[in-house]
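What follows are several structures.
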Structure P
Amino acid sequence: MSESVEKVVIVGSGPAGWTAAIYAARAQLDPIVYAGVAKQNPGPVLPGGQLMLTTDVENYPGFPEGVTGPDMMEKFQKQAERFGTRVLLHDVDEISFSDNPVDRPHELKTHKGETVRAHAVIVSTGATANWLGLKNELRLAQTGGGVSACAVCDGALPMFRGAELAVVGGGDTAMEEATFLTKFAGKVYVIHRRDELRASKVMQERLLSKPNAEVLWNKSVVDCLSEPDHMGNDKLTTVVLEDTQTGERSELPVKGLFIAIGHTPATKFLRETGLEFDDSGYIDLKGRSSATNVPGVFAAGDVADAKYRQAITAAGMGCQAALDAEHWLAAHDLI
């Protein structure tokens with residue numbers, strides 16, 4: 001077998017990709033991680049995934065004092081590199097999957113025009129939150145200024161406890177996030193641009209039964225206002241609302257804004273490869289395995305998980321993918 005063929009290539013980083021790399025490297029599979037993803041994916045894509053937009057992470061085991069998302073991803077990467085993982089900060093623009101990767105390896109092309117061949121590929125490109133597209137939205141999200149796309153991740157932080165918070169959205173995800181926030185917030189507003197919610201009746205009733213929850217109908221968020229705190233860091237103070245029927249604008253004082261209008265899996269560059277996807281565009285996995293419908297191709301993390309989208313579940317899926325890839329390679333006498 002040609003020495004130019006890699007045993008396993010991991011596309012994408014984040015908790016899933018780095019964990020897969022740790023396991024693959026310790027299994028002496030000599031993995032390569034392409035820490036970028038594909039340029040044509042929507043939203044802000046950073047090596048390290050969505051945690052690069054997260055400040056304090058308090059729900060990942062092993063960090064009793066909490067850790068910032070970027071610091072956590074740096075530790076994951078260093079651990080992967082300690083065991084010999086090769087890391088390239090390249091985007092993979094195109095993949096040609098093979099139906100017989102034992103004899104005809106998969107081919108991956110980077111944005112620099114380079115081609116790498118591999119018997120096994122682990123896809124961990126994640127999913128990007130759908131944002132409103134406001135001028136200050138991502139700035140306040142990246143700096144811990146009070147904007148977030150994950151209430152379960154951030155809602156219990158001290159800065160939000162007892163505060164007035166807002167959730168944007170009208171589906172089941174928005175109801176779930178808002179209901180979660182009612183445990184900690186003084187008041188939770190759900191901002192919805194229509195006069196009825198899209199969420200299931202059960203999810204609606206669960207939220208509306210909370211005494212500190214209120215829906216603001218026919219409203220959209222058009223701006224996020226902030227002021228420096230005592231440390232000089234910009235913090236959200238107000239969201240500007242626009243009535244979707246009259247156009248009238250108003251201000252809502254809140255300390256937190258949670259965007260819950262869905263996620264987009266980073267799979268656009270994989271659409272014509274023969275991989276199977278579910279109705280929402282996430283990679284379709286076979287049972288509890290990380291295996292896809294293509295031999296030698298495995299998926300891990302948010303790119304294949306529309307339900308949980310947590311750092312720890314992504315890391316667990318990365319472990320599964322590396323073990324599945326190792327077993328597949330061994331079964332075909334490639335290691």
Structure Q
Amino acid sequence: MNNSLHSYAFGIATKNIKGEIIEVYYPFPRLSPCNSEVLKIVELFENLGGLENGYLQLQTTKDHNYIQKINDLVKTQEFTEQVSVISEVLKSENPILTLQVEDNPPTNIPQAFLKLHLLSHRLVKPNTINLDGIFGVLKNIAWTNQGAIDVEDLSERQLDARKKCESIDIISVDKFPKMTNYVVPKGVRIADTSRVRLGAYIGEGTTIMHEGFVNFNAGTEGTAMVEGRISAGVIVGNSSDLGGGCSTMGTLSGGGTELVSVGENCLIGANAGIGFPLADGCIVEAGLYVTAGTKVNLLNEEGDLIKIAKAKEISEIKNLLFRRNSLSGAVECAPIKSAVNLNEELHSHN
């Protein structure tokens with residue numbers, strides 16, 4: 001991870017009944033813009049006293065002078081491409097400006113949501129920015145057809161809705177919303193949007209079928225077919241296929257620190273899974289779960305045993321087929337010559 005992370009975004013915050021920010025929508029996050037642009041934003045923060053917590057809350061009805069200063073600033077040459085977006089944001093009820101100069105762990109909700117937006121906008125890749133402690137920063141939220149509602153405010157909001165002969169449809173209760181409520185990356189197909197969290201990195205050309213799931217700080221680098229689970233911290237290489245019900249082991253549960261990845265042109269069969277980095281061109285047969293410590297019989301092209309090793313010890317070898325011997329029950333892997341090819345028609349028109 002790089003200690004510097006020059007990024008900022010103008011956004012619209014949602015607040016609870018107490019006036020606390022519970023989530024932020026950033027339509028146009030910026031990463032490593034030109035130096036003059038960064039300096040202007042830093043100067044603005046210093047003038048308005050917002051560097052302490054990394055974000056500035058503005059009230060449309062009160063902060064006329066500050067908002068005018070921002071409008072004057074973004075009309076300069078460096079901000080040309082986002083002038084209209086920023087102007088519309090500043091007209092909202094709860095505009096906010098968030099700045100990230102160093103890649104420190106997020107300490108508040110605006111910073112946390114900025115980092116999640118950077119991932120889903122494909123401005124940074126999984127495992128390249130510091131997300132330590134993000135669960136403790138984010139609030140548990142009811143994500144509804146009326147937007148984000150603090151769980152503590154839910155009963156009162158439901159009562160108010162019923163009094164108006166309305167109802168609140170609660171889609172989920174979670175710290176993370178679905179990605180597509182904030183950004184739909186170019187060139188993707190997502191059959192069930194509730195199964196892709198904000199903070200997922202979905203590469204162009206990726207198709208995620210109904211049972212596919214992608215957690216935050218995880219995703220695909222390019223064209224891929226996802227019918228299985230991509231856990232937090234896992235990145236899938238270009239032209240790989242995750243079969244129905246398959247799983248990749250993340251680092252959130254159990255204290256695991258081993259980063260799992262799937263190389264290019266790989267296939268993980270239905271109901272299979274991995275707990276180690278899978279090299280390019282490898283196949284894991286359906287129903288076989290291989291962890292980092294699984295003992296594997298490594299075979300040559302003639303089927304003779306070369307050695308017995310843990311899966312993580314052979315994780316850099318490309319073009320292997322991982323399978324279970326139907327007679328002995330042993331896990332073995334043998335070299336393969338034919339590459340995995342995705343159906344181009346399924347992905348070329350996303």
Structure R
Amino acid sequence: MDVGRWTYSQPVLSTWNLELSTNNKLDPFKNRLTKNFRHFGKWARRQGITCFRVYDNDIPGTPLAVDIYESIVHIAEYERDHGMDPDQHAAWLAECVQVASEVLDIHPDSIFLKYRQRQKGLRQYERFSRAGAEYIVHENGLNFMIRPADYLDVGLFLDHRNTRQMVRKEAAGKRVLNLFAYTGSFSVYAAAGGAASTLTVDMSNTYLQWADRNLALNGFSTGPHRLLQADVTSWLREPVREHFDLIILDPPTFSNSKRMHGTLDTQRDHVWMLNSALQLCAPGGAIWFSTNYRRFKLEEQAIRASEIRDISKQTVPEDFRNEKIHQCFKILK
């Protein structure tokens with residue numbers, strides 16, 4: 001299935017009919033993946049973590065992110081000018097999958113690969129995507145549905161594992177608003193933490209249905225846990241109808257969806273978004289604001305908050321060696 005510039009597929013080495021090279025160019029990748037898996041596998045078992053990142057562009061020339069989600073592995077290739085022709089690129093990807101299969105002791109059928117669509121030559125090899133395949137994974141005693149074949153992301157962002165748990169610990173008795181909610185994982189954590197109510201807002205009906213599934217998987221029905229399909233940028237401009245004690249705001253870096261009025265640029269628009277969200281905050285309320293834009297600069301002086309705390313170091317998990325995977329701020333009204 002091709003979407004935008006990305007191709008979503010699950011390669012099966014036995015059906016690609018490629019003769020894998022016998023050179024040692026991937027030995028550094030294999031060695032680092034082995035080392036990381038040994039270290040983070042032990043770390044994850046001690047922490048009771050079953051979904052974690054085991055490799056993230058650690059070796060020059062092998063720009064991949066490798067995530068373990070219990071019984072499956074998800075591999076994404078970072079965009080780059082690799083200089084390979086389509087056949088070479090296909091063979092290289094096949095070798096990377098083979099290395100991951102050997103090191104992580106998982107069958108290639110359980111490895112999901114995301115690569116750039118522009119490599120047209122990949123299409124000549126047999127492959128399939130298992131569109132719609134669903135898996136239930138676990139995090140901090142909670143259940144989440146993932147779909148590793150269908151979208152660029154599987155449905156659960158691992159880099160916010162710590163952030164979700166921090167929100168859970170503060171949610172008791174609070175009214176929680178989750179904006180740009182994606183599959184609603186923050187809403188699930190808030191509900192698990194004893195939130196009095198949650199409102200989950202996203203423009204995508206697909207993601208809202210997914211969020212509803214995640215809530216139901218954890219025993220949280222509708223009623224105090226509401227779902228709203230809306231363009232967040234337009235919804236924030238509407239008159240204030242209710243107030244919240246805790247707001248999660250995790251916008252995309254950029255969006256020009258046809259369902260939006262105009263475009264969203266987090267660097268350009270974060271001040272008005274945060275000031276609008278602060279109007280929805282009850283006295284003593286807080287916003288948990290996050291962005292994965294690497295060059296993001298918070299314009300603190302323009303934000304009408306009583307206090308702003310950079311909590312990025314506390315929210316980036318140990319298995320994410322790149323500390324710039326996201327920035328996170330706690331903004332107090």
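For mean count of other Cβ atoms within 10 Å over residues 145-152, which of the structures P, Q, R scores highest?
Details: P: 24.1; Q: 16.2; R: 19.9.
For this comparison of mean count of other Cβ atoms within 10 Å over residues 145-152, the top structure is P.
As an exercise: distance in nm of label points 7 Å out along Cα→Cβ at positions 57 and 281, calculated from one structure in P, Q, R, equals 2.4. Which structure is it? Source structure for this number: P. Upon calculation of P(r) over Cα pairs in 20 Å bins from 0, in percent from the atomic coordinates, which of the structures P, Q, R produces 28, 49, 21, 3? Answer for the origin of the read-out: Q.
Tell me which structure, out of P, Q, R, gives 14 once relative contact order in percent (Cα under 8 Å, 6 or more apart) is calculated. Write out the running numbers ahead of the final one.
Details: P: 21; Q: 10; R: 14.
It must be structure R, since only it matches.
For the set P, Q, R, ranking by Cα Rg over 2.2 N^0.38 Å, for residues 137-272 alone places Q highest.
Each of structures P, Q, R was scored by FRET efficiency 1/(1 + (r/R0)^6) of positions 265 and 305 (r between Cβ atoms, R0 = 25 Å, to 0.05); the highest score is held by P.
Which structure, out of P, Q, R, was helix-only ellipticity at 222 nm (-39500 (n - 2.57) for each DSSP H run of 4 or more, over all residues; to 500) calculated from, if the result is -7000?
Numbers: P: -7000; Q: -5000; R: -9000.
Comparing all candidates, it corresponds to P.
Throughout, read-outs are computed from the coordinates displayed, never taken from laboratory work. Everything numeric here is computed off the predicted structure, so don't read it as measured data. Cβ atoms are built from the backbone, for glycine too; each structure is taken alone.
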